[in-house]
Structure 1
Amino acid sequence: MEITKQELLTGYENIKKIIDVLVERYDVKYQTSCDASQNFEVVKKHYNNYGYFEVFNGGDHGHFGQHYNIKFRALHDFMHVTNNLSFSFKDEKELSDITVFLFSNIAWNELNKTAWESYIVRQIIGAEIRGQIEYYELNKKYVADQKEFINEYLKVA
């Protein structure tokens, strides 16, 4: 099924609301850093010792924009730590499945979104996490233009 540009934009607005819900619910604390660790054990130890995450503030922020992309990165790190899932490809894919389910569930049950809107949330989050992990796994580099990647991955019309 094709997703229109407007549906994609609405999907991201719904996801931003979900991020806000979860960051507040779990009281996720974070600070930005240009040299945040990409080592799971270091991230976990820092969080356990200091109660907040250091989140990388660089790179392309895509459809989220800088504020929400950083907030999503903090939430994503929180979910890694609380689910004890490392940054390995296997664990990233497992966390993607958990996140897709959680976000879709919140869209449907808490934000009262339609089945179609909840489907779009699932597709976007899957592309943001699993899609980009699979891209890195295949190409050994990060996505350079996240908006373009997501649009192509989801075949946005």
Structure 2
Amino acid sequence: MDWTDQEIRFLREIYKERIPLEEISKRLKRSKKSIKRKAQNLGLHRERVPPNKSKSRQPQNVIDKRYYEKNKEEIYRRKMNRRKKLKEEAIKISGGKCSVCGYDKCLSALEFHHNHEDKEGHVSTFIKKGSRQKVLKEAEKCIILCANCHRELHYKGSVV
């Protein structure tokens, strides 16, 4: 069935608008495939944005950057709390106090020391960048030393 001039004119006017193809097909009493083919022959194009999405949507990285700028302090505070809890848990697994002198007053003063060649990575790096499982697995290989005992151990060059 050939297209009439009136149908072609109607198609040219309405095709670029955000009207769904189902509705155009009902008005013209033609299939969606037939409408698409005729529009392609006429050189008509539709935007490929779904009708329920905004045309002027910002890229996700711009949205993320704005969110970060507005909530920088809150994000930093949550990150530090998460790291602190993870370190506390890793220290509990490894004994909870300095294995040389028994110091346990301040968690910030306690450090992880690898035994011999068991070293896959630093626990502090895993706490910052790794998963919880990696941190706990690596912490099991370590002994806990206070900062003072740790420095003395490395200064003497001896390994526990």
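What follows draws every value from the coordinates through simple rules; no lab data is involved. Everything quoted here is computed from the prediction, not taken from an experiment. Cβ atoms are built from the backbone, for glycine too; each structure is taken alone.
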> So helix-only ellipticity at 222 nm (-39500 (n - 2.57) for each DSSP H run of 4 or more, over all residues; to 500), computed for just one structure, reads -16500; which one of 1, 2 is that?
Replying inline: 2
>> Of the structures labelled 1, 2, one was used to calculate FRET efficiency 1/(1 + (r/R0)^6) of positions 41 and 105 (r between Cβ atoms, R0 = 30 Å, to 0.05), giving 0.00. Name it.
In response: 2
> Of structures 1, 2, which gives 3, 15, 27, 26, 22, 6, 0 when P(r) over Cα pairs in 5 Å bins from 0, in percent, for residues 17-96 alone is computed from the coordinates?
Replying inline: 1
> Given structures 1, 2, which gives the highest value for distance in nm of label points 7 Å out along Cα→Cβ at positions 33 and 145?
Replying inline: 2
>> Tell me which structure, out of 1, 2, gives 3.4 once distance in nm of label points 7 Å out along Cα→Cβ at positions 81 and 113 is calculated.
In response: 2
> Which of the displayed structures (1, 2) returns the greatest value of Rg/Rh (Cα atoms, Kirkwood Rh) on calculation?
Replying inline: 2
> Can you say which of 1, 2 returns 19 when relative contact order in percent (Cα under 8 Å, 6 or more apart) is computed?
Replying inline: 2
